[in-house]
Structure formats: C-alpha cells, structure tokens
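None of the figures in this text is laboratory data; all of them are computed from the coordinates on show. Just so we're clear, the structure is a prediction, and the values are computed from it rather than from any experiment. Cβ atoms are built from the backbone, for glycine too; each structure is taken alone.
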Structure I
Amino acid sequence: MELTVHIPDDIAERLGGSASENLSRRALEAFLAEEYRLGRLHKPDLRRLLGFETSYEIDGFLTAHNVYMEYTLQDLEQELEGLKRLGI
C-alpha cells in the first residue's frame, strides 16, 4: 500500500525545507512510533518498515521519539527469578 499526504508548499517548507524526502521520512517515523506506542506495531515490524538491521537501531529510534517500554517492578522480579534459576 502506498499512502500520499498533501501538504501545502508553504507549510511543507516550514516543516522540512526543500528536502521533501526528509519530510516524508519524518512523517513516516512519527506515524510508526505512534502506532508502536499504541501496540499496533511490534519491533520486527519497525525493523522491516524502517530498514533497521539491529535492535540497537530500533531502541535508538524509539528513544528519539520518546517511546519507552513499560517496565514494572513485577517485570524486574520475574527477570531476577529467571536469572536465579540459571544460576546467575
């Protein structure tokens, strides 16, 4: 599927100057970050859609867009229990 968004030239210039490719990428990234935050996309989806090769790139992308994993005390306790079972 291809999606086209019309933005008047004067507004597009304020948003991204003359580099329309940069503006297109920014719009795509903002959209994907929001969809991930809402739980409709997962990290493998982001990797595919953004062309990332490593989880480090994905984590950096999410941090840059202020999207953080929810990590609770219960999550920590489960991880610690798993490490104890492994003898770590």
Structure II
Amino acid sequence: MSAVARHVSVTGRVQGVFFRAWLRDQATELGLTGWVRNCPDGRVDAHVEGEEAAVEQMIERLHRGPPSADVEDVHLWNVETCDFDDFEIRH
C-alpha cells in the first residue's frame, strides 16, 4: 500500500478549543504522520499523510472536530508525501 498526503485547512471556531491536540491524537490513533498549526487568520492548517483509508478517516473526523469546536469548512489539497516520523503540533 502506498502513502498519500493532504494539506488541510479548517475554518470555523477551531482555535482555543484544543483542536490541534485533538487532531494530533486522532492522527496518532490512525497511524498518520505530519503536522498541525494555528494560522493568524483563525483557521487551522495541517499536513496529514499515511495510508489512504486512514487519511480519508481523518478527513471525515475533521469535518466534525472535537466537541468544543464548530467546524464551518474543510479545504483539501493533494500534496507530496514528506515521510515524517510522527505527528507534531507546530507553533
């Protein structure tokens, strides 16, 4: 099986609600690697990569987010894999 990667941009009430920690935990559970960060305009951006089925599961979860979030939209781009070792929160 080959790995796929997606750049994801999530808008809504997604900062200050533990979204990054939740996303890291979800990604780790699904065996994904990459990163997540808050952006100055209030959105959360992430790079997720791994097996295609796991990436798709992560995208489904991103549409809901953690209980305290209010996700308005999720934008996706297919990108090249980067072979990260783990999933990290970037500042």
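Of the structures labelled I, II, which one yields 0.75 when FRET efficiency 1/(1 + (r/R0)^6) of positions 11 and 67 (r between Cβ atoms, R0 = 30 Å, to 0.05) is computed from its coordinates? Spell out each step's value before the answer.
Working: I: 0.75; II: 0.95.
Working through the options, I get structure I.
Given a computed value of 8.1 for mean projected area of the Cα convex hull in nm², which structure among I, II does it belong to?
Of the structures listed, the value fits I.
Please state which of the structures I, II yields 3.0 when distance in nm of label points 7 Å out along Cα→Cβ at positions 27 and 43 is computed from it.
Values: I: 3.0; II: 1.7.
Label of the originating structure: I.
Starting from the value -20000: which structure in I, II was helix-only ellipticity at 222 nm (-39500 (n - 2.57) for each DSSP H run of 4 or more, over all residues; to 500) calculated from? All intermediate terms of the calculation are to be shown ahead of the outcome.
Values: I: -20000; II: -8500.
Here the read-out was taken from I.
Suppose you compute relative contact order in percent (Cα under 8 Å, 6 or more apart) for every structure in I, II: which one lands on 15?
That value comes from structure I.
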